[in-house]
Structure P
Amino acid sequence: MRILVLNSGSSSIKFQLFNMPSAEVLCSGLLERIGLENTKINYKTDTQDIEKEVAIPDHKIGLQLIASYVLDSEIGVITSTSEIHVVGHRVVHGGSTFAKTVEINNEVKQKIEKLSVLAPLHNPANLQGILVSEDIFKDAKQIAVFDTAFHQTMPLEAYKYAIPNIFLDEHDIRVYGFHGTSHKYVSEKAIKFLGKENTKIITIHLGNGCSMTAIENGKSIDHTLGFAPMNGLIMGTRSGDIDPAVIFYLVKSLGYSLDEVNSLLQKESGMLGLTGYSDLRDIESNAENGDVNCQKALEMNAYRIRKFIGSYIAVMNGLDAIVFTAGIGENSDVMRKLVSSNLEYLGIELDEEKNSVRSKEIREINQVSSKVKILVIPTNEELEIAQQSMKLLE
């Protein structure tokens with residue numbers, strides 16, 4: 001069974017074509033910095049490794065480009081779209097409607113679109129991926145895997161807001177959690193690495209979107225993102241946690257409309273608002289060259305992460321490991337160092353030499369004396385999506 005997995009993020013598209021159940025990767029790639037200058041595509045097969053800059057203003061054009069690479073007579077890996085049996089899609093927000101993986105039909109698409117108001121940077125891109133792949137891969141089954149599904153195990157005290165009960169009972173307003181496919185994948189890898197079933201783990205997913213999960217015995221019990229994917233940690237363009245009173249002040253005293261506030265907090269805040277850059281590589285480079293705003297933004301980002309580490313240790317009454325994953329978590333030794341600093345009291349001691357080593361493998365970056373393991377685990381949301389898609393169709 002050939003399964004093409006499309007993982008459309010807020011500013012990127014990852015893709016992999018698998019032969020299942022062997023999990024052989026026929027091709028893979030990444031289209032990043034969509035809508036920004038210097039958009040890049042990376043495309044890999046057994047014999048090809050192509051990387052070049054392209055002009056990609058939106059996700060639709062990006063998906064069409066990916067399809068053209070996969071089907072290309074010289075660098076492609078299939079000769080006909082009929083060779084794709086399944087397209088698995090990452091969908092960020094499933095609300096209370098989707099607690100598991102589903103085959104996509106018109107009703108599913110309508111619900112994904114309706115939920116776009118809760119994930120405006122993601123669900124529209126996810127839905128665009130579905131529509132484009134339906135048009136290109138007409139014979140394939142389309143499967144949706146939801147980021148929110150993994151967090152359905154959170155207890156009421158973690159997912160319920162302290163507002164009148166009617167808003168949960170009749171309107172499903174609650175914490176849903178996101179990046180669940182990634183948190184599930186790396187936590188299972190961490191449990192296997194630790195070699196014991198009873199575990200207390202904090203997974204830290206750091207990319208353009210960022211989140212953390214407290215995972216006890218393989219189950220999500222708390223998470224930084226909530227009703228929509230914009231609270232918690234500081235992100236590329238999203239503010240993270242903010243006092244709701246600020247919103248009222250912006251509207252009533254500064255004359256902002258609600259739409260303007262929404263755009264401000266979703267698309268103009270976070271690291272972009274603090275530094276003028278949304279890509280952490282640019283921020284780290286400028287910080288190293290003395291840009292004070294970039295330096296302070298990195299410190300703010302790490303400070304917020306450390307606060308959640310402390311709170312999740314309290315919630316679980318202990319900790320076996322913290323896991324760094326996703327684009328920033330896996331590749332930025334600067335952020336890992338900033339986050340892991342001044343946590344010795346909690347038994348978290350970073351080995352700076354180990355932290356500076358680049359690797360595609362699971363690795364420890366803690367000192368030998370550290371009571372808590374500090375792990376870097378590359379996420380593979382695409383493989384997780386392929387496995388869940390295949391399981392649904394068995």
Structure Q
Amino acid sequence: MPRISPVVSLEKAQRTQLEQWVSAHGTPQQVALRCRIVLAAAAGETNLQIAGTSQIDVKTVSLWRSRFIAKGPEGLWEIAPGRGRKATYSPRKIKAIVQATTSTVPDGMTQWSCRTMAEAQGVSKSTVSTIWRSHQLKPHRIKTFKLSRDPRFLEKLTDVVGLYLNPPDQALVLCVDEKTQIQALDRTQPGLPMKKGRLGTMTHDYKRNGTTCLFAALEVLQGKVVGECFSRHRHQEFLKFLRRIDSEFPGDVPLHLVLDNYGTHKHPSVQAWMKRHPRFVCHFVPTSSSWLNLVERWFGELTSKAVRRGSFSSVADLQIAIAQFLEAWNEDPKPFVWTATVESIQAKLSGCRQTLEQIKPGCTAPRTRKKIKSPVISRTPH
């Protein structure tokens with residue numbers, strides 16, 4: 001007596017889901033095949049008919065018909081234990097590659113590449129690449145940092161962050177700094193404009209046509225920026241800019257200035273001027289902590305949107321471009337919102353200091369030299 005296949009019935013939502021999985025580009029082919037088996041079974045086809053149409057074994061059709069009835073659509077994605085391709089390399093080998101990546105460097109080099117690590121470990125470069133991706137290792141990348149050694153770090157940090165999170169009533173907070181040595185670079189040849197299928201172009205070499213220094217004050221609440229370019233950045237220019245700020249924000253409203261520790265800001269002439277203008281209150285960020293000054297964030301906007309890709313035949317052209325960016329910014333200013341608390345910053349810095357204490361002063365993280373065979377020099381970049 002022939003075996004009767006169990007009947008497959010699909011709800012509307014289940015049918016829609018299976019059809020979506022079949023048509024989706026990201027669905028694994030084995031899952032798409034299982035979905036087609038179930039859809040055909042729901043249409044009334046027998047196991048033999050489905051096997052003949054799909055050119056697969058009838059036992060496979062029977063298996064996934066039964067699996068769907070027992071577990072539903074999600075069961076089509078399951079892989080039974082012991083199935084699939086066996087691992088080529090043991091966990092011990094993978095651990096050795098990870099440990100070598102993090103604790104050693106090749107002889108005469110500063111970091112591993114896929115090819116040098118593959119040669120040292122006796123595996124393929126694609127295997128090294130896969131292991132690095134799975135462990136989120138990127139030897140070719142590095143981040144820079146600098147921890148402040150200011151003895152009054154916590155006091156200054158609390159003062160400045162307090163201004164951002166809880167600004168004083170009936171007062172304005174201004175982040176003031178200089179962006180020095182902005183170069184007026186002119187390209188040696190005209191670039192091509194962007195068009196469909198092609199990026200805009202510019203020559204890699206350039207001509208230097210002088211520099212300018214931008215003094216800027218960012219009003220934290222509204223995001224408005226007051227800026228002025230000078231040829232130098234001495235205390236004389238800083239005093240001129242302070243008078244400009246005084247005229248831009250008239251009245252007796254107190255002005256709290258967030259400044260770095262550059263010598264110009266603490267010059268005796270500047271200090272004397274501040275005493276004659278008590279509405280100006282200075283708040284100095286800790287040393288090596290320029291990231292605490294929000295105007296640095298605005299300098300990044302200026303560089304990326306008005307300077308870096310520009311071409312300037314003279315300093316005057318550069319100053320005009322800066323003035324135009326300032327004008328456009330102040331038409332619709334975007335304030336930068338500070339969210340980090342003193343506690344969160346302290347917690348992050350404490351972790352960094354604990355790590356650095358385990359390393360000898362003046363050294364990077366201890367990493368041993370791994371001697372490998374001298375690689376053959378080729379034109380293919382590692």
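Bear in mind these aren't lab numbers, they're just calculated from the coordinates by the rules spelled out. None of the values given here were measured: they were computed from a predicted structure. Cβ atoms are built from the backbone, for glycine too; each structure is taken alone.
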Winner on percent of Cα pairs over 23 Å apart, for residues 67-178 alone once structures P, Q are ranked, highest first: Q
Highest-scoring label, criterion being distance in nm of label points 7 Å out along Cα→Cβ at positions 227 and 291, among P, Q: P
For 61, 30, 26 (semi-axes √(5λ) of the Cα gyration tensor in Å, calculated) the corresponding structure among P, Q: Q
Top of P, Q by mean count of other Cβ atoms within 10 Å over residues 75-82, largest first: P
Origin of the value 2.0, where distance in nm of label points 7 Å out along Cα→Cβ at positions 243 and 275 was derived from one of P, Q: Q
Source structure (of P, Q) for log10 I(q)/I(0) by the Debye sum over Cα atoms at q = 0.21, 0.29, 0.35 Å⁻¹, for residues 283-322 alone, computed value -0.64, -0.87, -1.05: P
Among P, Q, which structure scores highest (criterion: FRET efficiency 1/(1 + (r/R0)^6) of positions 59 and 107 (r between Cβ atoms, R0 = 41 Å, to 0.05)): P
